[in-house]
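Visitor: Below you'll find a set of structures to go through.
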Structure I
Amino acid sequence: MPDPLRLLAVLAHPDDESLGLGGTLARYADEGVDTFLITATRGERGRYFHNRDRPSDDEVGRVREEELRAAARELGILNVTVLGYADGELDAAPTEQVVGRVVTLLRELRPHVVVSFGFDGAYGHPDHIAVSQLTTSAIVASADPTYRPAEQAHRVAKLYHLGWPRRIWDLYQHVFKRMVSVVDGEERAVNPWPEWTLTTRIDARRHWRTAWAAIQRHETQLAMYQGLDQLTEQQHAILWGDQHFCRVFSTVNSGRSRETDLFEGLR
């Protein structure tokens, strides 16, 4: 029997996995794909319920990591690694150290496919942008046998970035309101991706309930997600089950046709 296919998501914060691609992770886990997750921070500077009587950042990080691991169990993720870099400061983390740690994990987990944020960080979030850049660097280094030669080099076959067309973002922001980051005094807002840039559409509508169960494990964040309780089943299915990606590179396939499987060319 051939070895199972392996999928790795490399993201920035607890809840990125569930809100960003929960349906996709749940679908592939259900299909027997080995799924893994690397989360760069513990989300210790994020919301904590309604932010009343907020405990220390260390306590928030501890609780949010527990929530992350509970959500991962809902999604069927086999292994979660939390790197523990400072929330909100990932772009200031030591590049060689972060890349080296991710390379070691790539070589241990040996994924066929890696998924991360795009160059825009979804809505300009510096941590999202940083994890995208660091992940790409690690993929390149992992394939280089001269980089840390004591480890066995591993070449990732395909890299994808999360992407959202306008119709998905419109619904997303109907729930979350206008999503912006203010960085160095400049407002960064969502810019939906043109449909033609999205090479891959994953139908995970059968798994939206699993993704929603995972989202609900992030209890400290639910005050921000209140609008989700008002969504119809059809809207839930769109948000968590109609998921889009940009194929950054592939060693096994190419072309203009829209993919329906992250493992196209590998099965």
Structure II
Amino acid sequence: MAEKTDSATRTAEPKPAKSGGSGVQSVERVFELLELVTDAGGDVTLSELSASTDLPLPTIHRLLRTLVSLGYARQLPNRRYALGPRLIRIGEGASRQFGALARPQLKQLVDDLGESANMAVLDGDMVVYVAQVPSQHSMRMFTEVGRRANVHDTGVGKAILAQLDDDVVRGIVGRTGMATPTPYSIGTVDALLRELELIRERGYSIDEQEQEIGVRCYAMAVPGAPTPTAVSVSGPIARVTEEFGSRAVPLLRAAAAAIAADLEV
């Protein structure tokens, strides 16, 4: 069974139009629009886009028509614009590459700590696992790459939520609900927000048997990642003890920093 596992404020704050610089202005504008649609939760109106950028409305409309014709955006029956299906293939490819980039750091965590190491990203209102290096123990945690999980009862999910504004957190769990797969699971928004404040203070999260009885997970967000991201180590509570956590936290911090540095290259 897997580790407990399915901006950065995601509010669509106004963004200035790109100046072009040494790049191609139309390409910059296209990606600006795609990011704005993503930040708005996946679908948006023309007027909402116009309020979030300095681009002229005719330019927004023209670029969206092009994106729709290519399948990178789609217009819904209510005339809102959403991300298109052709982005899925690009996103899957990027996730694989992202996971490959992190594997050396995850392997180092396994070598140093002996337990399974994972990396997950926020995808919509859930986390999706993009990389794992399993422990060599016969009794170990295994998370299938591509698996989706709730954010409120996973180590990586809580580490990611702690990077977001409380209003964004409320919106996410309001849409997904707060399932309680074990007696240790957090079941209310107020309890979750208290937990996130603690995570912000200490810099890491702990999944205390919240998705699977007998399993504990330590997780930490990757600073400055282009999408909210976290790394974790997890295993049976008999081995993943408080003493284990004292060793794991600095190693997780180093791994997260190394991944962040690799992303800047």
Structure III
Amino acid sequence: MAARGRTSRVLTRRVDGAVSSRVPDELIVEEPMSIRLDGTLVATTMRTPGDDFDLAVGFCVAEGILSGAPVKGVRYCGEGAAVESAFNDVTVETGGFAPEPTPRLGPASSSCGLCGSVAIDELSERLEPLEVEPFDLEFLAGLTDRIGADHPLFGTTGAVHAAVAFDRSGEPIVVREDIGRHNAVDKVVGRLHLDGLLPATGLGLWVSGRASFEIAQKAWAAGFAALVAVSAPSALAVETARAAGFQLAGFARGRRLNLYTED
């Protein structure tokens, strides 16, 4: 996959009290990307370029539109060469084994994606409750200190979210960053799927922001045993986690957290 610039340098005026100066600043790049399944457009999302194949596959996994069909390939597409579409059009190929998807009308926003578009009862129709072993709570409470710092794009721009798949030793398995929370999670899920590591029943998912319903449904679709958020969950995310059977923790900072799911 082609390497792309993820930041752009601009001049900004920095004001510090009475002192004003012109300085360069690194800003995160945000571009639209079309996602296709076997050539049919299923979504358009605003994302940070990079790990685009992971993003496209993860979206298809989380939305359940693969329906168990194997991914035979992922490629940049469009009417011409990939460079003509500025590497902003990706298709996931199953050789026609996935059911023909319903074309999606309208974009998926990088701030909230498809939040609220799928109800819990609809999720329950396609996803079974998980049989997973819970993580030790003291282990989860210290997780942010262990894995929450190594995010180079955030360190450079201060404008992205991170998602991390971690194992039971606290080792990060996949780390992804994106301007959209849901994109960062999709990139993690897509990489795990392509590496043959789904369902992720032995892994947890850490996210740098809040845990919305959409993040919770993606964690359920991927089979994670736990979802740990630095900020708060929504009420619907808590309902989703309880229906799915995975742990959901919020406000995971320092050695503290709030656990919203109990045995």
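Visitor: Any idea which of I, II, III comes out highest on distance in nm of label points 7 Å out along Cα→Cβ at positions 151 and 223?
Guide: I
Visitor: To which of I, II, III does the computed value -14500 (helix-only ellipticity at 222 nm (-39500 (n - 2.57) for each DSSP H run of 4 or more, over all residues; to 500)) belong?
Guide: Considering all the candidates, the number was obtained from II.
Read-outs throughout are calculated quantities, based only on the coordinates presented, and are distinct from any laboratory measurement. The shown structure was predicted, so the numbers you read here are calculated from the model rather than taken from an experiment. Cβ atoms are built from the backbone, for glycine too; each structure is taken alone.
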